[in-house]
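Asks: Before anything else, here is the set of structures, which you'll find just below.
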Structure P
């Protein structure tokens, strides 16, 4: 049965995310930020892209492509030999370079080189309406020989540092942390996040409240997967934990069908119990729907993945009673609201929810 979703919803704010900012750049010893710079021609860079040595996220390109007048002005700058901003890339453990800052510019160069971009420069009749093949060899060479300054970040740099660096240097459309993760860890795991974020049950259980454009929807799937797959003792900070989850999914792809089944099963259970209030702070008999709470999502999505629907239905009244008591428990509410990404608060709320579920439904099935 197809679930009808109202697509004209207003984006809701999200609670329980915590801050991604490090307390200080002193958290990263100077020698651990291994960054090198080099100069490469446009021709060389595009050749490497064709050989898959430079990796660009196609999802990001489709969703965030520049308009053609802006692309045209970039090509004009190249033809006029105007220096361009630097490009930032990150090396993965296979030696490939992941493009994060510079996607739009490289996409523009790639389109122009393939004669897919017809310049829109009405004030420059010598360039206006031309594609690459319309130019003389002299100007084609000028374009291809343009030097790009590239900063490459070593794959040993911690995931959290990578995201902090890219957040600082991004010169185009500001990226969310999940968009950056999607670029850095592009593969089976990120494709899994995309697929699961588009299911009817995900949209229904989240009230269609998570923006696709910023990949907030995929971030929530990422959170479930990481807390479901990894030992909670490994948690140090959210960025590193979500990156670890993606790496594990990529290295153990046989887990993905099982993970998908657990995820959808959990969404069904949460919606069965709480309806439109699933993953939101709320009181008994409350009508108005509050915003999604990411920390509540973490514990309830993973917690209710362990029990079959008939067990949930049988204990639903008792579970709701216990849950609504937690909604008045200051310690638990703090754990999903105040500094929710700290190690202490993460471990505390998981312990409280585990105790609640085992009291109502029994121990987690093995």
Structure Q
């Protein structure tokens, strides 16, 4: 089959990382794959695009951010050139512009929308009306979590056929890094006495890096062996500026570091002594799964999308709506220790890629809309 994925911006974020992994897996299985975007790649993601090119994946990435109708026309040109059998639109905007592009291109490709967001995308009236107008052009919806499906159905009332397909990760990458923990820590200049607290995620209010800093700073003052590192892209410039000001006020020098986007996330997770994830909301977080595969103890928020991990040894879920949330979070971090091996077969990328391929085959076989 010829499979095309539409994204907003190639970057180190959940949807785009999943697209990268799906393309690599599907290309290895003999499918022709393509990725199109309507914004230039983040600089740190360009090595990932090189991997896709080396695997034979066709890329259509603009040099400048496109707006309005230019997005649909750019997608349409990519569709005409690649001639996909099935198109996957990842998240609300790529799905909307993608279905318009199918019409502009005069393509007979089947269209599958992917609901990635843990927030209520269709609370926006314009997106909601656009989605209603284009539902007839949708052959299948994939929701990465029940909460994503419920949010869509609450806003749109009716929908095309919908299937929940859990995100998967390339477990082998994280298992391999887990086995090299000592070597990796040495390369990162971490001594045996150092205790690394790590949070990975885009710098934005929903990820709550500022909460992490507030909760954990007292621990850093108590224990000079602690280090606190954050990794991820900057999504919200104002939030990033406030976060940097918080770090400066903490006055703990380079014991608190913002690493920016990183290509070595498996290594960072292997090196971490505690993984932190106090998100306000998630759909089905790839970062959470990557941390589980890597084995550090985890302290995260008690939200619906993390409920599957409740009671799993080594994972503490904290109700962040309580008045003493910061103290409870800090106490869970203080008590966390050890390394853990979790059952991860249900979250293996191989299974996720197989389900995407099977759904693509099924919509092609179904014939006309």
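Asks: Ranked on relative contact order in percent (Cα under 8 Å, 6 or more apart), which label among P, Q comes first with the largest value?
Replies: Ranking P, Q on relative contact order in percent (Cα under 8 Å, 6 or more apart), first place is P.
Asks: Output the label of whichever structure in P, Q has the greatest value of distance in nm of label points 7 Å out along Cα→Cβ at positions 109 and 333.
Replies: Comparing P, Q, the top value of distance in nm of label points 7 Å out along Cα→Cβ at positions 109 and 333 belongs to P.
Asks: Now, a different point. Match the computed value 45, 22, 17 of semi-axes √(5λ) of the Cα gyration tensor in Å to one of the structures P, Q, and report its label.
Replies: Working: P: 45, 22, 17; Q: 37, 21, 20.
Matching structure: P.
Values quoted throughout were computed directly from the atomic coordinates according to the rules given, and no laboratory measurement underlies them. These numbers come from a predicted model, not from an experiment. Cβ atoms are built from the backbone, for glycine too; each structure is taken alone.
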